[in-house]
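What follows is a set of structures for review.
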Structure P
Amino acid sequence: MYAFDYQKPSDVDSAVAALKSEGAQPLSGGQTLIPTLKMRLNMPEVLVDLSGIESMKGISRDGDTIHVGAATTHGAIAKSADIQSAIPGLAHQASRIGDPAVRNRGTIGGAIANNDPAACYPSACMALNATIVTNTRELSAANFFLGMYTTALEEDEIVTAVKFPVPSGSSYQKFDQPASRFPLVGVFVAKTAEGVRVAVTGAGSDGVFRHEGLEQALSGSFSADAVGGVTVSSDGLMKDLHGTPEYRANLIKVLTKRAVQEIG
């Protein structure tokens, strides 16, 4: 590690003001940032710890919308009775992130702001048509996630909450790489009044994406057989030591079928 200033504001306005300092960077759960600090891949002059902002924590339901504070941990999301009953796919997704230590420290806001191409939450946000709330505006998930490690966040802008519409059915299926516990492929399927939405993480070379072919097929017939009739192209999918693009394309279909069967 190296020398830096540390601030822990208690409200959003104070955090935003602190982030205006030269070389300042926000710290949420720290599951990505702290390792990069240790390796000196990231060297901010000021760390602004968001964990002291109580208004950014907690889960509540307002009609057909689940409101999740950005500083809410994965563990709290996994255990939330409101989320388990309204969006079981999201609760299951949170329960599969990392290990207990990661789930008790990592936060949803930090995860989506980082937008790792194999992160789990972006798929839930895209499939559920979530709204990302910041200190200055609200953005649809489609307009928030712009590419690998890239979001629409501007300087001095922080994620304060995520609002999830409640679907009629949801499921998240993940084929994880056992060492990292990140998904080689993760698929989130949501049944909504507007049709079925299918979002994929861990596979796209540019990050999370929705699969139009699977959505059209499942909106017409919500069945595993409908998935079987869709061709999932390997174009644009990641290739690494864990799997080829063709392997990931096959996993997308397999996991989508499992999600459909779970929703029923």
Structure Q
Amino acid sequence: MAFVDFKNVWLAYNDELLAQNQFAVEDINLSVTEGEFIAIVGPSGCGKSTFMKLTTGLRMPTKGTIHVDGNLVTGPLKISGMAFQAPSLLPWRTTLDNVLLPLEIVEPYRSNFKAKKKEYEARARQLLKTVGLDGYADKFPWQLSGGMQQRASICRALIHEPKMLLLDEPFGALDAFTKEELWCVLRDLHQQQKFNVILVTHDLRESVFLADKVFVMSKNPGRFVVERRIDLPRPRDLEITYTPAFTDIVHELRGHIGAIRGSTVGSAGTGGAPL
């Protein structure tokens, strides 16, 4: 059974747009197995973020059905964690307290938070250590670099041990070196914990390095027009990004994007510049 299963999903944002037959996404069919890492790429405004909202139950489809973990999605999911391009850490809370925030506000953890606070703090500290933030638990966001803040944001998304992690361009604002460091952090977390990951990104190198499959979305209304399995061996290190096999896949995906945008894709700049 698929862990995430979209069947003939269409979404119009309101009744007026529906009456005009204007959809944000159309005819989405997708099957993701348990523990799989997928990436979604496509032109700006194609519906990638809308797809994320549908997956987490923040938006209900106009037509079609969505199942996650065997259950029909009828509202916001508790089994998912999310991280975005902006870390959005609360400036008056320490790194540790920011990571703990979901456990303070989401059931069933909220009811047990005071009784299990020491246990939860230990879990948070271990997560911070795993992503290279050991010793930063008592620092405030303004004392952390952008990359450190994003590491803390990922910890916050994982603190309640979700079955699915959704990432909406989480590394888009970071410099290239920090971005690649965080690719490896995410790679290791996924390998250790085997949660599902859905990554929305503009960076084709990022998608090919991290994902088991890359899906390409068309221009609005968004629909999946390409599904590309990434048959590169795991675990992957950064050296693989310089191999012909890797760059060939990036070129191929860039060609699909270029065709969708109706532009000619040149041979220059294929090293990973955003779409």
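Quick note: the coordinates plus some simple rules give every number you see, no bench work behind them. Note that the structure is predicted; figures quoted are calculated from it, not measured.
State the single structure among P, Q that was used to calculate relative contact order in percent (Cα under 8 Å, 6 or more apart), giving 15.
P
One of P, Q was used to calculate helix-only ellipticity at 222 nm (-39500 (n - 2.57) for each DSSP H run of 4 or more, over all residues; to 500), giving -11000; which?
Q
Can you tell which of P, Q yields -0.34, -0.54, -1.04 when log10 I(q)/I(0) by the Debye sum over Cα atoms at q = 0.08, 0.10, 0.14 Å⁻¹ is derived from it?
Answer for the origin of the read-out: Q.
Could you figure out which one of P, Q the value 6.2 for mean projected area of the Cα convex hull in nm², for residues 23-110 alone was computed from?
P
Comparing P, Q, where is Kirkwood radius over Cα pairs in Å, for residues 119-254 alone highest?
Top value of Kirkwood radius over Cα pairs in Å, for residues 119-254 alone, among P, Q, belongs to structure Q.
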